[in-house]
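Just so it is clear, none of the values below were taken in a lab; they were calculated from the coordinates. Source: prediction; values computed, not measured. Cβ atoms are built from the backbone, for glycine too; each structure is taken alone.
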Structure 1
Amino acid sequence: MKAAAEIPLHGGTANRGRVHRVGDTVRRPLRPTSAATHALLRHLQDVGFEGAPRVLGVDGEGREVLSYVPGEAVTAPAPAWGLTDAALVSVGRLLRRFHEAAAGFDPTPYTWSHAVPAPFDGAGVAHNDPNLDNVVFRDGVAVALIDFDLAAPGAPLWDVAAAARLWAPLRAPVDVADARRFRALRRLRILVDAYGLDERGRADLLTAVLDNHEWMCEIVRTGAAAGVPGFAEYWTPDAVERNARARRWLHDNADAVAAALA
């Protein structure tokens, strides 16, 4: 029998060029934290959460084998359907379902990736990278999260902050070249309403967004310094300046963010 072709899957940064679809499976490099993410994925399967890949084992080349989640991710250049408010609503609802499904999982026996900083390292498990290309859509609706490499113990608010940063997006308008430009605050409100973020979460969200921005920048910066190809390709002087503009925009618009959340 002829072996199934290996089809490169685009998107992602840390594993760029190293993730392949083989039939109805996905083959990815194993990591020191794979046991932890596999335990989380098995828990999600056990509680009936359908919005994540299933762990199928390890192949003959030492790669993890996951189920392929059919659908489309929002990869560059972003399709118009992925930037609609309706798509954003479905992202918020998917995140909420994930956090509810993960709530019964005990992460303490495992070694995880980059730790979430206090005070957002509390109860729960965060995906930690709900980027546009890590959410699978079908018919314009977000149905699954993929790429759990950065998953770790963390408060659900940490994921909401990351999603707001990436999907609204909370950054300088000059760095938004699509239909979301000048709509960040409106989309922020849409996301948190769809998620059902409570009053305390809304009060703490801006702090979480600022901390999440710094946390992710440091992961990419250190990855680039270590020679990780995807990180090194991204972390250019232009990227450094874009992230500095995002930081300034968040500080300069703190009152407007608070008003949008009220």
Structure 2
Amino acid sequence: MGEVETLLLGGTANRGLVVRVGDTVRRPLRPSSPATHALLEHLDRVGFDGAPKLLGIDAAGREVLSYLPGETVTAPYPAWSMTDSALSSVARLLRRYHSAVADFAGDGLEWLEPVPPEYIDGLVSHNDPNLDNIVFRDGEAVALIDFDLAGPGSALWDVAAAIRLWAPLRPDADITDVRRGRTFQRLRHFADAYELGEADRLRLVDAAVLNHVWCMDYVRRGAETGHPWFHQRWTTYESDLTDRTNHWFTTQAEALRHALL
């Protein structure tokens, strides 16, 4: 009898292509896979338990990763995932990852999507700490998954990406869950939980603005090249939301900076 493959939901770029087989996850290879694999092997060597382990390549030419038990956050968001406690645990997990990856040299490897040069300082960041890319157990963030967008960046860039998605940083009218009305409090809460330094707090809002542009440009280009899920996402809601969020940042930037003081 062949191995049973169970489709794993979530994500956009690889939707419908990621499966669980027993205690493993099988994912398509990419041009940047050798770089991602080197990163995962480093994390394993230094004892970081918050990322999947690389187990090899299967007969179908897919990467084989260890399956990390737990829950990821997908809509409709469960109540526990929107708490300040869950938010703090995401910040702590991200800080642990940054500590574990600090001595990994990513130079000379082929990464998928370069980040703006002003946010590259020698650290290989995850770059996509989206809600469905973090594994929780008992309400605590314990692991990062989907390292496809990882590459040379910085801790600040990762923090900006995370808080942009987890606060979230967008107009209240576009927040349809219990986080509505709490953007500024959650922004400050995340920065405090991460123990973000003063210099990076001064740069965080600008980093979040640029991170939004960077991420949405990636989605737009995917849509324009015919990727079905990026196309659906961009044409259904992301294009309009991008414009509204860009305008919101221009009106709220100073208030966001003040919230971090």
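Taking 2.0 as the value of distance in nm of label points 7 Å out along Cα→Cβ at positions 49 and 193 derived from one of the structures shown (1, 2), identify that structure. The correct label is 2. Looking across 1, 2, the calculation of FRET efficiency 1/(1 + (r/R0)^6) of positions 81 and 113 (r between Cβ atoms, R0 = 25 Å, to 0.05) that yields 0.20 traces back to 1.
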